[in-house]
Structure 1
């Protein structure tokens, strides 16, 4: 019988309003007891004095790259990086090679994660075969194999009728489509947000409307069908307003944003053309950033996801327009989000933890995200008092592409516990 006693920490469980200094006993992978002054001499002891013990973070949007792009990341390295960031469950997007568009690839991901993964891995299947936007995948087959949602992330489903059918089929199997909202005819060959900064730098810009048009379409389709839809990585003020309108109209729409949209703007793309700032959708304006923060505060945006997208240095060490889009985000997500939302006074820590653990788990019906007897013992022990400087060169992830190096942060995970076992990373 495996026992782990976490003592001396402040337990925070947003799902049941828990915020108290308590000990937590984990037995055989589950929380067994939560209380004061617990003592079990035969249990492994973990001293959390001065720290916060929270439900493990849940990321419903990341890229583990395996199979096919192991030079960027593997399930082993990616999940260790996730653990270091305090994540105990991650949902990986299907734009692998081959694309996760059939049961065989789904099973391969699950089996590899079971053998080499440091955290729980939940695959997301493709909406269309090969993410080509043409033929719909076998939704029932993907769900039976272990997929928890559908997405062509990295590419939009351009054809509105095809997307409508996908949303309808997904709902029939109790799943959601996660939409990468981008009008490719407007985004064209853009490299960054279209605005003053792109003009000054001479880079082709991507207008906010390229995202917002597709956000509006998905909300209208969900309203037409009376089915849910989830909007990925929203980055503009207009997208926040559209989601807010959709919810007010009773549409079953949920949305996520990412830490880099909480702290970064297009101003980071300076005359040095730092390609680590290149991400899709792009970093927007300060007005957009403020609207994203407001959307999280008032509940318009439901959760924070990393969109962890590691790349090899050779794919970033090129001209800005030629660089691949993406930020390696597992190991900076908690610190950046805490700085932007809690340290700045916009919300209290329990609300941030809800956005990064409880709510994402609810959106995709994952069986995690709480501290209560009988719950899965997936926990993160966090230090929110000791300042540090973010150093992407020290990331466990193979991808060091992160534009926030040198930023002073406070919050980070010190111990990550999955199924009652402390992860070694």
Structure 2
């Protein structure tokens, strides 16, 4: 067994994945044997791992400089890729850089040069101009969801970045659809195409929910009585629609998070953290959440407002039934409303007469220490079990950041737990603990 295959098996074991899917295997082979690769596959099929594994395999552990650059359209996707790279545990340093946080924070992290930089085009272009890191040894460039980056206006930044990469030998472009042409500045004349875009999402069911009223809020409330304990994303077209729907759900005591482009980055990140650890089972979102966010397997998505274009419908649906999991995409429409032509005929969603939904109360705790303080997830678990006197099944997802941590806890008495934990110590460091 070759070392590369052995390492790949170890990586998949760490990630809890039994084996690569056919798209990932084909992508892996194409990236190893071609200079330019275009990877087309639906959202949720595992494109990130498809390009990360061959990228890591070709890094040189003796090179102290940045060797690979991954450009993403959103901050959330940059953070997601960084998280996967850390979970892989390859031994290579990686850092994500993006707008919405001080550039000085980037500089501190990049002062210990990573092998891989992941970032949004605007922030990466800023660092290239400042010469924060050398671009001389960057041999691999990934433009992840490149069509989305072009759509939201990053073409000029991307062009500037590519001009500053004199020694790139391999370029990998990914997308979930075939709709976008590749701009000339990418210099992508001869390339291998790995195209799984027509395969769609194999385990996805599509179902129709008809609302007797043009204002669909009361219908949504009835649906939430049945879906409320399953994790799902409700898609709206505008932030104003999210605000109105959020107010309605608050009035009816339905916990949920919100996610749209006008929110502060910190608030968006915390909404996703709470959604990942089960504090929120429901996320109200615009199409910003249709691609490039790090969320767990979710049971459903719901088109509360109908998308106007096929690719929006496709990307939204791709948030559920990811990899090999099952999922449902619900389309909610007023009974007199016409469906767009790109939405196929749908079977009606059928609900039991009475809801059997039961809710568990999960809270998210903030801890004022992270990786830079040499704190591990095991340290945090120990603090909550011993000092917080938690039962084993009450501790959920632990997200360890550079300077803090977020922990999901099943509890009906969060204030009591804060009293037990606040000002506790790990490795001699006093930590602040509170509920967010």
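In this comparison of 1, 2, the computed figure 1.07 for Cα Rg over 2.2 N^0.38 Å, for residues 188-387 alone is attributed to 1. If distance in nm of label points 7 Å out along Cα→Cβ at positions 44 and 380 comes out at 2.7 when worked out from the coordinates, which of 1, 2 was used? Of the options listed, only 2 reproduces it.
Ranked by relative contact order in percent (Cα under 8 Å, 6 or more apart), structures 1, 2 are topped by 1, which has the highest value. For which of the structures 1, 2 does the calculation of FRET efficiency 1/(1 + (r/R0)^6) of positions 12 and 260 (r between Cβ atoms, R0 = 30 Å, to 0.05) return 0.30? Source structure: 2. A value of -9500 was computed for helix-only ellipticity at 222 nm (-39500 (n - 2.57) for each DSSP H run of 4 or more, over all residues; to 500); which of 1, 2 is the source structure? It was calculated from structure 2. Quick one: log10 I(q)/I(0) by the Debye sum over Cα atoms at q = 0.13, 0.14 Å⁻¹ came out at -1.26, -1.42 when computed from one of 1, 2, so which one is it? For log10 I(q)/I(0) by the Debye sum over Cα atoms at q = 0.13, 0.14 Å⁻¹, the value -1.26, -1.42 is produced by structure 2. When FRET efficiency 1/(1 + (r/R0)^6) of positions 140 and 316 (r between Cβ atoms, R0 = 35 Å, to 0.05) is computed for each of 1, 2, the one that comes out at 0.70 is 2. Quick check: 18, 10, 8 is what I get for semi-axes √(5λ) of the Cα gyration tensor in Å, for residues 124-163 alone, calculated from one of 1, 2. Which structure matches? It traces back to 1.
Rule-based calculations on the coordinates, nothing more; no lab input. If you're wondering where the values come from, they're calculated on a predicted model, not measured in any experiment. Cβ atoms are built from the backbone, for glycine too; each structure is taken alone.
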